[in-house]
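See the structures that follow.
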Structure P
Amino acid sequence: MLFNSLHFLVFFPIVTLIYFSIPHRFRWTLLLVSSYYFYMSWKAEYVILIIISTLIDYIAAIKIRGTDSIRKKRLFLSLSLAGNLGMLFAFKYFNFFSDSARALLEKFSIQLSPMTLKVLLPVGISFYTFQTISYTIDVYRGKIKPERHLGIFAVYVSYFPQLVAGPIERAKHLLPQFYKKHDFNYKMASDGFKLMLWGFFKKMVVADRLAVLVSTVYGNPTDYTGIPLILATIFFAFQIYCDFSGYSDIAIGSAQIMGFNLMDNFKRPYFSRSIGEFWRRWHISLSTWFKDYVYIPLGGSRVSVPRMYLNLLVVFVASGLWHGANWTFVIWGALHGMYIVFEIMARPFKNKAFHAIALDRLPRALMLIEVGWTFLIVNLGWIFFRANSLSDALYIVTHLFSGISFNFTGINIGFSWNELFISFAVIAFMEFVHFIQEHRSIRQFLSGRPLPLRWAVYLAIVLSIVFLGKSGVQFIYFQF
């Protein structure tokens with residue numbers, strides 16, 4: 001069930017109305033049934049994987065808590081990790097590693113016919129797998145106690161607003177909220193609805209509009225050089241941001257209407273002044289997950305400098321692989337790892353250089369340079385993320401500045417001049433809102449304005465969704 005579908009626009013109000021109408025003790029049952037129905041609307045059989053993952057970690061956590069033996073604790077944690085990651089590997093990575101092994105052996109004239117699994121990737125498996133794994137690890141570390149109520153734990157794993165594309169919640173934050181009685185709160189509901197509206201705008205008006213040009217150019221990149229490739233790459237940067245952050249806004253907003261608080265997942269990442277800051281603003285729930293459960297256990301920054309650099313590279317390569325079973329994602333992750341390492345190494349020299357030319361005395365100019373540079377190298381990474389193959393990515397990188405011409409006559413880029421103008425206009429509007437949010441909450445900004453102006457803004461967004469938006473387009477991150 002897509003958020004941007006009529007199905008959800010009927011489903012969500014009904015669930016919310018029933019939720020606030022029934023006694024608190026029955027609400028977890030409603031949420032569990034609703035969440036399973038929400039997930040089964042894609043492919044009913046795959047709910048079995050969620051149930052298996054739920055049972056594995058429910059039992060493992062209780063067993064870990066119930067013994068004083070370190071060996072047994074590690075055994076049950078290992079069983080949890082093996083069960084969850086085993087399912088993730090089988091459905092998402094088995095064919096990738098099988099094909100990669102075949103290709104590698106063929107380099108040495110060794111013929112191999114590897115087995116492949118003809119299965120569809122279950123929607124959101126990477127998200128709920130990481131969420132439930134973090135629960136078991138936190139129980140093992142003694143940070144939380146195991147949840148004894150199987151039903152409520154099952155809701156934690158499958159809660160429908162954030163089930164298929166996050167945010168990847170932590171048990172310490174989300175689980176207690178299922179025990180709290182939520183009365184309808186007009187302020188929370190109003191704020192949640194506005195956030196959902198903004199998410200629909202970003203997804204349907206910006207992301208899905210830009211997707212037309214991006215798909216046309218990246219679908220056959222060798223047909224283009226220069227400006228079409230540059231334009232498609234920049235548009236993809238905004239497409240993926242609006243697509244994914246739009247989902248997060250709808251998820252967080254819908255949960256907020258029901259009285260739940262989910263963690264922020266994006267904080268205007270294209271205003272970042274460094275790659276390190278970018279990852280503190282982009283897909284926050286995943287970046288903090290890798291920090292807490294991979295980077296720090298590897299030693300983090302408490303080790304030698306070369307080892308710290310290696311830890312960073314491992315984390316970012318793993319992050320790339322998490323996104324997809326393709327070498328393009330691995331290279332995307334490795335690029336960001338190298339960006340971070342280079343950024344750390346170059347920091348003293350950069351500060352001296354900026355001081356030498358007195359650029360540090362011009363904070364606004366310095367900020368624009370840093371933001372522009374960060375956006376530029378992030379876009380370079382997006383080429384590998386979006387390209388269908390390594391050969392396509394390398395072609396795009398090597399032909400970005402070839403045969404530059406602004407004459408699109410006779411070139412099919414999937415857009416007319418009017419559509420290009422609308423695309424730039426909606427991006428500019430969104431970035432204007434983001435600029436305001438960098439300094440103060442947009443809700444606070446609007447609350448201080450006259451009522452007619454506030455409603456004019458809301459109405460404009462609604463009308464843009466109705467007349468400019470595209471419905472029923474799947475979210476990009478559903479494939480991860």
Structure Q
Amino acid sequence: MLLRYFYDEKLAQASYLVGCVATGEALVVDPARNVLPYLRAAEKEGVRITHVTETHIHADFVSGSRELAAMTGAGLYLSDMGDAHWKYGYGDEAGVHLVREGDSWQVGNIRVEVLHTPGHTPEQIAFLITDSAGADQPMGVFTGDFLFVGDVGRPDLLEAAAGYKGTKEIGARQQYRTVQRFRKMADHLQIWPGHGAGSACGKALGAIPSTTMGYEKLFNPAFRFDQEEAFVAWLLDSQPEPPRYFAQMKKVNKLGPPLTRSLPTPAHYDRSRLERLLQEGAQVFDLRARGQFAAAHVPGTVNVPADHPSFVTQIGWLVDYDRPVYVLLPSIDAEREVLNDLRSIGVDNVPGYFSPEVLAHRTQALAVVTARELAQRLPHEDLLILDVRGRSEYHEKHIVGARHIALGYLLDQLASLPTDRPIVTQCASGYRSQIAASLLAAAGFDSVLSLNEGMECWSRFLPTESSVAQEAVRG
């Protein structure tokens with residue numbers, strides 16, 4: 001048996017190739033949309049991709065299952081365990097096999113058995129793997145977004161991201177029963193999860209790539225509960241805000257992602273086209289590093305630096321999928337990587353891009369401020385400090401008097417912000433702060449500054465407080 005691990009750090013997403021060396025057949029589990037790494041790995045290992053599958057209708061990236069099956073002629077195996085709302089819209093296409101609890105198939109000598117693991121989503125399935133050439137007991141489980149290292153999948157996405165009200169508690173109770181089922185499984189089973197630390201599909205995912213069933217029973221908080229009500233309360237508490245683009249991913253992956261070969265190739269535009277687009281109100285993202293944008297940028301562009309691990313997620317928070325997207329590349333040779341990143345979350349309508357040469361003239365700087373400078377100005381100036389971190393980050397510690405609007409919701413709250421006094425944006429590291437400042441500047445706010453230093457600095461120079469502590473005192 002052959003097992004290869006693939007990990008997209010920008011999405012904290014894991015996928016796998018499992019092959020039978022004896023027969024030269026291989027299965028890919030939960031592929032990303034950019035399928036080239038799987039094709040290269042299969043070629044290197046001397047196997048053919050004959051089967052493709054996924055554990056559920058993903059919310060955080062565009063699935064590559066349909067793409068990979070189309071390119072290789074592999075059979076595509078999809079869950080048929082969801083209710084009427086969560087059936088695949090392309091399940092009747094040629095080569096698609098709808099599978100249910102207890103179904104199984106062979107990839108050479110490797111037996112793949114379907115387990116229904118609802119909770120994260122109603123249709124979520126896992127795959128029990130047995131290398132039948134040398135064993136009669138399973139080796140491990142591809143758990144998708146049910147079981148992670150140190151955590152389990154959140155059950156609230158259908159409600160929080162896809163708008164299906166009243167489903168999060170149902171999902172939490174399903175998750176409890178799935179955990180109880182896995183509690184009875186053998187300790188030796190390897191657990192191959194669909195995500196790692198940084199994913200918004202859970203609240204406390206571990207950073208190591210795999211684990212064992214025995215280890216999770218000992219140390220995963222989800223396995224400490226013997227009472228359903230306590231488990232439900234724990235699971236639903238303090239889940240992070242789901243990025244706005246999750247709803248679009250659910251829709252795209254349910255209906256069937258378009259094949260990338262059908263997408264148009266973006267054109268290379270010049271400065272005059274950029275000016276016209278900005279005058280028309282187009283969404284243009286400048287993907288250069290923070291320092292470069294702060295020093296010189298074209299007014300009206302929004303800075304989302306591509307050199308940061310959360311780049312794709314932040315684009316997903318801000319992008320309007322109903323309008324074309326234009327990008328200013330961080331370098332002249334970054335087109336392919338950027339396009340793959342955008343397409344990984346379904347930003348397919350990208351008519352064109354710009355290279356840094358458009359910055360040769362008519363640029364402006366973005367005002368930045370240090371924590372020390374801000375501390376000196378606050379007693380004398382009427383400034384609004386705008387904290388754009390997540391809800392739990394703000395409650396844990398924030399600058400006294402700061403107003404909180406998470407970056408992903410800032411576009412919805414522009415009308416509530418003052419136009420008669422300076423706004424200082426602030427986050428944990430300066431990354432989201434500058435995105436927010438550029439967004440406000442592009443929206444027409446005249447006096448915006450970005451606090452481009454992190455928590456270590458601003459908590460040293462500015463007074464802070466904790467909403468968590470305040471709530472505890474009130475309680």
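Laboratory data are not the source of any read-out in this text; all were calculated from the coordinates shown. As the structure is a computational prediction, the values presented were derived from the model and not from experiment. Cβ atoms are built from the backbone, for glycine too; each structure is taken alone.
Of the structures labelled P, Q, one was used to calculate FRET efficiency 1/(1 + (r/R0)^6) of positions 186 and 346 (r between Cβ atoms, R0 = 35 Å, to 0.05), giving 0.10. Name it. Only one of P, Q returns 0.10 for FRET efficiency 1/(1 + (r/R0)^6) of positions 186 and 346 (r between Cβ atoms, R0 = 35 Å, to 0.05), namely P.
Computing Rg and Dmax of the Cα atoms in Å, for residues 90-297 alone gives 20.8, 68 for which of P, Q? Answer by label: P. If helix-only ellipticity at 222 nm (-39500 (n - 2.57) for each DSSP H run of 4 or more, over all residues; to 500) computes to -21500, which of P, Q did it come from? Going through each structure in turn, the value belongs to P. With distance in nm of label points 7 Å out along Cα→Cβ at positions 42 and 402 coming out at 4.8, pick the structure among P, Q it was computed from. It must be structure Q, since only it matches. The greatest value of relative contact order in percent (Cα under 8 Å, 6 or more apart) among structures P, Q is that of P. Match the computed value 17.0 of mean count of other Cβ atoms within 10 Å over residues 26-33 to one of the structures P, Q, and report its label. Going label by label, the one that fits is P.
Ranked by distance in nm of label points 7 Å out along Cα→Cβ at positions 34 and 394, structures P, Q are led by P, which has the greatest value.
Which of P, Q yields 155 for volume of the Cα convex hull per residue in Å³, as computed? Value 155 for volume of the Cα convex hull per residue in Å³ corresponds to Q out of P, Q.
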